[in-house]
Structure 1
Amino acid sequence: MPFAQFLRIETAAGGIASTNRQFIKAARAVLSSDSLGFEKRKVRHSWLREGLALRTKVQRLNIC
C-alpha cells in the first residue's frame, strides 16, 4: 500500500487514534465494488495487512 493512500485512509478513519476496525472500514470504503468480491479476497486481505503494518509502524513512531 502506498504511503499516500495509507494517509488518506488513516485520515478518513479518524486519525492516528482510530481503532483497527475503523481503519479497515475506511479502507473498504475506498475499494470498488468489484474488489469486495470473494475472488479478490486474498489480495484484499494482503493489502489490508500492509496497511495495518504501516499503521503499527506509524503509531510506534508517534509515542511520546
Structure 2
Amino acid sequence: MNEGSGKIIITALIIALILFILYIITLIATTVLAIAAAGGSVWGGGRAIVNYGKSFKENMIDSNRITT
C-alpha cells in the first residue's frame, strides 16, 4: 500500500466517525423532542379536559339552577 491510499483510508475513516457522531447527536435530539412533544400533548390535553369541565359546569349546571 502506498502513502496516498493510506491517507485516503484515514480520511474516509475520519469522515465516517464524524458522520456517526452527528447521527448519534441527531438520535438524541429526536428522542428529547419526541418526549417534549408527548409531554406537551398530555399537558395540553389535560388542560383542555379541565377547561371543558369548567365550561360545562358554568353553562349547563350553574345557568340552569332553579331560582326560588
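Each value in this text was obtained by applying a stated rule to the coordinates, not by laboratory testing. Since the structure is predicted, the reported quantities are computational estimates derived from the model, not experimental observations. Cβ atoms are built from the backbone, for glycine too; each structure is taken alone.
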note = Value -22000 of helix-only ellipticity at 222 nm (-39500 (n - 2.57) for each DSSP H run of 4 or more, over all residues; to 500) was derived from the coordinates of, among 1, 2, structure 1
request  = Can you spot which of 1, 2 the value 1.3 was calculated from, given it is distance in nm of label points 7 Å out along Cα→Cβ at positions 12 and 28?
outcome  = 1
task = Work out the source of -0.95, -1.04 here, i.e. which of 1, 2 gives that when log10 I(q)/I(0) by the Debye sum over Cα atoms at q = 0.23, 0.27 Å⁻¹ is computed.
result = 2
ask   = Which structure, out of 1, 2, was mean count of other Cβ atoms within 10 Å over residues 4-11 derived from, given a value of 15.8?
value = 1
